[in-house]
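Each structure below is given as structure tokens.
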Structure P
Amino acid sequence: MIYVNLEELKDGIKGVIGVKEEGVDILDHAKLVRETVDNLVYTAVFSPEEEVKMAARWLIRRSAAASGILLSSIQDLYDAMGRGEVGGFTVPAINIRTLTYHVAQTIFHSIMKLEAGPVIFEIARSEIDYTRQRPSEYATCVLAAAIKANYRGPVFVQGDHFQVSANRYSKDSAAEVKAVKDLIWEAIEAGFYNIDIDTSTLVDLSQSTVKAQQRLNYTLAADFTVMIRDLEPNDITISVGGEIGEVGGKNSTVEELDAFMEGYREQLNQAGEDLKGISKISVQTGTTHGGVPLPDGTIAKVKLDFATLEDLSRAAREKYGLAGAVQHGASTLPPEAFDKFPAVGTAEVHLATGFQNIIYDSPHLPTDLKASIYRYLEEHHIGEKKEKDTPEQFIYKTRKKGFGPFKYEMWHMPEGNRQAIMDELEGQFTFIFEKLKIPGTRAVLDKYIKPVDVPVEVPRALA
């Protein structure tokens, strides 16, 4: 059910959620899980009234907190990894591009089944646009999924690739920096206490020294870090990630890591000697976001440089106390690759397109819905088709952009179809979590992460 006005919403939570000054009381937890949270999250995403949407989002966030589910920073765990106190596993960071409420439930089911600890839910700057999920909506869907799955504990929501566009920066640097800062502000307000800054797009390989090549990268990364420290809530240190090599470009080196960290620390110290820096560093070792589609639409095999990944992770920990290196563009790698990430000390691995592919390629995705999406892509994105692209390559590379325009249809597909797709996804989540060695790590998470309840002012409509 989607509440279209405040009267319907207030009637819908009667006897289930009691509103008070800074939070809520859960009056009927069983009913909250059984049906009320479903109604609230569909309202938070699809209600035609903005005031009703925001009220539903607040109710979900505060109901989650009242249920022991708190948006958190992974910083303290990553500090422990940097000190060598914790290791042997790689943290999965998962981008959910569609059906966020439902997909997140399957992730929580896998987490609880495996007694797993750290898993990050993330969305990139570019994904926010083409999936039509602003930070507040995304965080709300993840928290609602945690309530529905009866999960308890910290929830890590991350801004992935909060990226400065080199093209837009070259035309108007001030406007592009402001756009990223505005997004950071919006994300922190929504409870994103983990943010990956990506200014690696500005690395200039034409410069004569490595430090000069990284100068604009580390200068802006430090500037964004200072802003994040100024905005972060009391008692929370937001986990900030940096990046030294653009995904799809040349492989990163330890020399580049050293140059970036030296310059980054110099810039950060100018703002304050005690200012906390990044917790991890993203590198390039041979992957491409989404994989490289072949003419028949299948994905080319990638030779990932695990030796370089290992060297960078070791240097990041031993020299700078970081959790290690972060690998992007990994979800389309072959199955046998995933257990190598914890073996070489990778701190975090980002996964997105592989799960998108499961949804699109599932026999359970309604054929008329899939046809409508593909027809939309051919009508609205044909300008993105390169001359040498086959129809299969064009569809593969653009179909992620069908999720936003068809969000309502995806969420409202027949329940049996949707659940069958979720079952497929859950099997893949469980497989990857096992490969990344996170089963049984919940105790580690509980030791290092102490969630903080950040007060959120009650909306005027519910006051």
Structure Q
Amino acid sequence: MLALAVSIAFVSQSPDTSAAGLAKDYAILKQAYTALHPGLLRYNSQAQLDAHFAVLEMAWSRDQTLQEAFLFLSEFTAKIKCGHTYPNFFNQTEFTKKELFERKDKVPFTFRWLDRRMFVTRDCTGSNLLPRGTEILSINSVPVSTILNRLMGIARADGSNDAKRMDYLGVSGGGKYEAFDIYHPLYFPVKGNLFNFTVRKPGAETAQVEAGPISIGDRVEPNQPKVEKDSPLWSVEYPRDKVAVLKMPTWAMYNSSWNWRGFLKTTFASLIEQGTPNLIIDLRGNEGGDSVGNSILPYLTDRPLPRESVRSLSRYQVVQDDLRPYLDTWDKQFFDARAITKPTGDGFFEVTRGGSSAAIRPAETLYKGKVFVLAGPANSSATFLFAKQVKQYSLATLVGQPTGGNQRGITGGAFFFLRLPNSKLEVDLPLIAQFFPGSPPDAGIEPDVLVKPNARDVETGSDTEIERTFQIISSKNLPERGTTALKLTE
């Protein structure tokens, strides 16, 4: 009941971003992160971390607007270089969302970055002013390179994985809140309620285009079906003879009542019964969520897969009483984790439950066809771990671009939602850090087949990765299952 009262008070009060209010928020943030966050020193030395805290403390030492406080907080969390550490857009108060996120100040198109260049994927002006494939060179006289450099300073990613950061800053139109939509107008506000774009349309010279800003809702595709809690989130298609494509745009199943395990069981039973010789698992754009990969792997392996000797570590066992009023989560066990952790002697606690250490065992009936996984920089959590496993054990051919995440390990699995009582801002606080053995590179997983879409692919709407996969299937130039993955290049 106390937690409910705290939550209600948090939502109902107006934010206090005075110097005094922010000083109190800073003290709570530093105490919580220092005591509970297991990944603070993975990519920062203690001296660097102290400097990052000092910059935020100085920034919050004066009265400011909610927008300024939010931006300073975003810049601080990005310096931790943890893909799960940021002011979560969906966890902010309704006041913050309306004040900062839901204004009519968004660019009237969706786009993707290619080699640090911005290309339109869908025109939303209503007048086809920015057709697909148009390159945006500047926005209100600010070069897009300048914009990108500025926003990379708030983009969340693990370690030095800048490909993930750039992917994070694209706009697909598929999510309610996307980072570019939120941060671009905060750093580069629209003046005069009109954008001036310097553009290069396909086959044309450089030109100027003026268009008004839009809201997030203006991007919603007309006649888009409503997604219910029990709606299927994945699909199976057969675009070519003897080829099935399992499309999995998300593994975030926590808010869904759909029987996804039953779907996988039925899908693989059908693939096996039909003798479908080629399966493409499309994970593009899928950051992760639940450990769905552990339900797929048994169908792909004819031998037990040992769990990697990864260390899962936390920084605490019992949360301090004075921090508890500011922390929300879905599992009360996170507040007192003595039953699932044990001291390591080096300032960490090993997480002994919450993830199985047993081997992944083969299913009773295996899928024996060729498997391809379409991967890319969005794959940074559970999908990163799945890509890592299928490559490590040669269970599939990875096609696409290097993944997000990091081979040094990622942080996640359990979270507190830290709600600062004065500014009312929320920051996600991951509680478990994975550390992989040896000295792995500070990078994502490299694909077996590197496919890099170009400007022409964007203009024509070509699905470059899947077309390349069709070519590989047609060439039959693949190793037998269970052997070392074949290295292919464009």
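Readers should treat all values here as calculations from the given coordinates under stated rules, not as data from a laboratory. Note that the structure is a prediction, hence the values are computed from the model and not measured. Cβ atoms are built from the backbone, for glycine too; each structure is taken alone.
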* Using relative contact order in percent (Cα under 8 Å, 6 or more apart), single out the structure from P, Q with the greatest value. => P
* Structure fact -> Candidates P, Q; FRET efficiency 1/(1 + (r/R0)^6) of positions 26 and 426 (r between Cβ atoms, R0 = 30 Å, to 0.05) computed = 1.00; producing structure is Q
* **Structure from which -8000 was derived, helix-only ellipticity at 222 nm (-39500 (n - 2.57) for each DSSP H run of 4 or more, over all residues; to 500), options P, Q** => Q
* Assign the value 22.7, calculated as Kirkwood radius over Cα pairs in Å, to the correct structure from P, Q. => P
* For which of the structures P, Q does the calculation of log10 I(q)/I(0) by the Debye sum over Cα atoms at q = 0.23 Å⁻¹, for residues 242-321 alone return -1.26? -> Q
* Output the label of whichever structure in P, Q has the greatest value of FRET efficiency 1/(1 + (r/R0)^6) of positions 266 and 394 (r between Cβ atoms, R0 = 30 Å, to 0.05). => Q
